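None of the figures in this text is laboratory data; all of them are computed from the coordinates on show. Just so we're clear, the structure is a prediction, and the values are computed from it rather than from any experiment. Cβ atoms are built from the backbone, for glycine too; each structure is taken alone.
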Structure I
Amino acid sequence: MHHGAQDETDALTQVNGFTEKPPVIISESGDIQAAVQQFRDLLGPLSLNETMTGGRREINWDNVHLFMTNNNNFPGTYFNRTDPEGPFMQKTGVLLTTPGAGFRVSNNHFSDIDSSYNDEFIPFSGLKNLVALQSNTIDINFKKPGTDKTGYVQGFGVVFNDVNVEGSTTVTLYSGKMLIGTYRVKIADTGGASFLGIYLPGKKITRARLILGQSPIGKGIKDVCDSDTGYDLVALDDLIFSVPQGASLK
């Protein structure tokens, strides 16, 4: 299976007299397991405690408390705990924001919002995924884990559920106010998964803006697979990223 890697991950290039690894982009849809594992291996081992400042962190939504599931109570700060007694698993250095009205985590494909979603938005791992409310835009703001200080990553990967229209779903990366680039997500079969992983050694990715499909979900809003007048509706699944480091951006 071709996973869309643009460069071999062990290749080296000369840039301004220094040797560094080239960028790698891994893009896949449908059976994405091998592509996801390739990206994990690229970033390094899973960070399991505060002493591991390298490697990678991962977020899926399955450890979100039940009282924050299937309602509009999920806070964008959930994975950016800054209190010393907060659990390590919630100190990932990821702050979610949206121009919409907040976030919702679901374990039923959001079918309690509209029954037509029952066969859409099938999670890649576990049972839960997430959408923004009244918006199809989600910003991932990186922080130094356990703090509210600006952080950066060099690798960022995302699993999306139910991308059906070419170009409807994108990832745009920023370093401070500087645009790094915008990347399209591959389409998948109905309800299926798409993965995009971007590794940019030498760059400081401080924010990722995700555009999920053509419309936010909502009662009476149909997916393009269910209606000729529907929209491409997309949910957010796993996030995989290098452990955020403290940023010193001018």
Structure II
Amino acid sequence: MSRDQMQRQRFEQKYRLDAAQALGVREFVQEYLPLDENSVGKPDLSYPVHSLYLDSDSLATYWATVNGDKNRFKLRLRFYNDLPDSPVFFEIKRRVDRCIMKQRGGLRKEAVPWVLSGQLPQPEWLVSKDPRHLVAVQRFCELAQDLQATPRVHVTYLREAWVSAEDNSVRVTMDRKVQTEPRFAATFSTAVTHGVQPFGWEIILELKFTDRYPLWFRKLVEHFDLVQCGAAKYCEGVEAIGIEQLSGHHDAP
């Protein structure tokens, strides 16, 4: 992936679309936002995203979401391909009331098992000299240790993204072909061998903004008669796979 365009603090609204609605939304959005550089030239304007979610034996982060805890977080390792020299990003996704906050730090792929086992991240392992990367990795490891969290679920999908060119304050994404599968080891293969599709063939639309709600978001929602809903990929994936298959202790193969 190219430059980091993550919104570190934002509000987001989610909707479920069918294929025809998604094409209409694309035509609507392109009047307001340029295509994310990672989507340019890709089939269906979409690039693959992979996340390996960590959770405790009791699935604490899953239940925090299901129970609607106002202050909660998820821990995930995000990667984009099978290449051994590509990075893995340690991501903490927090919800504080209605606001989403993220911390993200990238490491070289070969360093990830060492850090997850308790090794302090070495400067040469980091993909950026930005101190926020080191802080994010350290905080991720602290939270994982507190929960005794280990890998549980691999989530993958194809993402079409549109983003404001100036400051990334507005972002629209559509995620297709969401698949989830159990994965109990920190391995970063993009292959899906025992996948389920928690949303079927629905496409997940997310409207994201950091400050003021864009008026054209309202026009889009009204034009396509959209209804805001929950669409937490990890939680829906847990339920599709089966809670009993994911809870408890699992030895990595």
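Figure out for me which of the structures I, II the number 3.3 belongs to, where distance in nm of label points 7 Å out along Cα→Cβ at positions 89 and 137 was derived from the coordinates. Here the read-out was taken from I. When percent of Cα pairs over 14 Å apart, for residues 121-200 alone is calculated for each of structures I, II, structure II gives the greatest result.
Among candidates I, II, the computation of distance in nm of label points 7 Å out along Cα→Cβ at positions 105 and 185 that gave 1.8 used structure I. Taking relative contact order in percent (Cα under 8 Å, 6 or more apart) from the coordinates of each of I, II, which one would give 27? Answer by label: II.
Tell me which structure, out of I, II, gives -7000 once helix-only ellipticity at 222 nm (-39500 (n - 2.57) for each DSSP H run of 4 or more, over all residues; to 500) is calculated.
Values: I: -1500; II: -7000.
Checking each candidate, the match is II.
Just checking, which of I, II has the largest value of FRET efficiency 1/(1 + (r/R0)^6) of positions 129 and 233 (r between Cβ atoms, R0 = 30 Å, to 0.05)? Write out the running numbers ahead of the final one.
On the way: I: 1.00; II: 0.45.
Once FRET efficiency 1/(1 + (r/R0)^6) of positions 129 and 233 (r between Cβ atoms, R0 = 30 Å, to 0.05) is worked out for each structure, I has the highest.
Kindly point out which one of I, II the value 20.6 was derived from, the read-out being mean count of other Cβ atoms within 10 Å over residues 177-184.
Values: I: 13.1; II: 20.6.
Computing mean count of other Cβ atoms within 10 Å over residues 177-184 on every structure in I, II gives 20.6 only for II.
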